[in-house]
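Asks: Structures for review follow.
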Structure 1
């Protein structure tokens, strides 16, 4: 990263770290932090997930602390929310489970992209609140709303989505504008769009990020086209979808196929 990009990134990183701590303290003051852990635990049984300990209810991605000024950021990858492996104290990092391994394998198998999944990508989520599976956030939200002190949990799940959408978009725009060469301009990949639908878990995220990017649809289409939408890495859906698309677009390189497919999904989900 150049000096300006590095400053932008470190400011984002510190702000994100501070915000996660702030949310935790808010829940503690509302006597709701232990309730969140309890509901995360109960959601395991409700969702038929094998039992495990809740170690980090709200997860800051500690992998961001390993990024240095010498690393070139080529991608911002946005997943859903931290799962079992991500919330373990020994990890506290995003996309380190099976989905992350599949994502990492894709880039290893696509050397023409020249992207190291762990060094050239900033990995974020739509919310840092943990659940066993993404759909289990619904159980946590609905259960919290039935509890006397549960509204703070519901509010933070929504507030965190808006925070992540707005600050991720701001980070992307700043890093893009501060690039000194075309090679330095990062893309944003939003992977996983099933819950972006109306009344979906991540509708607050969709609304917030849509309000930011749609303003570029008329006057800065080059930047807009660096915002791409794909299926999630989990269950290899990302690669299966791309492979299926490439069968009908055999003349395209992987890079161009990604650009076209990501734009198709963006148009379908965001209508721009």
Structure 2
């Protein structure tokens, strides 16, 4: 079914593995389309509590593979840009949490994927970088995505110097949640996904989407939006069930409504 990725399930985790090690798992339009389809399928699977993105081989993802560049048609390059933007939107619009299991190097668009996920576990051997300027280009999509989460001076340090940083540095810059030995990366991501899977799916979905909806809002608008989201959530059966469970000293029975 897929040519660029391999999908598996482990307990409550859907694992999407970039499987193009010969190219450093660079993603072109086909890979972007396949990942988006896999995310849609995971969102429709009631057994899945969280979605994990990882890679095969030395790289998590070495960046993009721009179709039709440099010798192709401008339309191909535009289609690639459109596809990349839609892919980043798909990460934010997922109905379930996204976890990056960074098995190796995450460069250029690969770093942007990591930052587009809610959580990230990195191998001790992982590296992160934005090297486009060394090749006469500039990481435009990274400005939109990474610029929201990485402090300005750190971001421009990565861009201007084009020097990769190691996993511990990325952790200190709040780019990843934790750093573990390479052979424990996926297991740790699955462990996190399993914990997430015990929570109310509807509360998770509403809360996650509310966060991303509010990212660009002024504080006053965000507070209004948050209040409306809270009122909607309080009317849902899972929240009511949770309160009854607390009063009755038992575990809640989630129904996803």
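A short reminder: the numbers here are calculations on the coordinates, not readings from a lab. The shown structure was predicted, so the numbers you read here are calculated from the model rather than taken from an experiment. Cβ atoms are built from the backbone, for glycine too; each structure is taken alone.
Asks: Output the label of whichever structure in 1, 2 has the greatest value of Kirkwood radius over Cα pairs in Å, for residues 13-124 alone.
Replies: 1
Asks: Shifting gears a bit: If mean count of other Cβ atoms within 10 Å over residues 21-28 computes to 19.8, which of 1, 2 did it come from?
Replies: 2
Asks: Another one. For relative contact order in percent (Cα under 8 Å, 6 or more apart), the calculated result is 20, so let me know which of 1, 2 that is.
Replies: 1
Asks: Now for a separate question. For distance in nm of label points 7 Å out along Cα→Cβ at positions 117 and 173, find whichever of 1, 2 sits highest and give me its label.
Replies: When distance in nm of label points 7 Å out along Cα→Cβ at positions 117 and 173 is calculated for 1, 2, structure 1 comes out on top.
Asks: Something else: The value 2.6 for distance in nm of label points 7 Å out along Cα→Cβ at positions 37 and 133 was derived from one model only; which of 1, 2 is it?
Replies: 1
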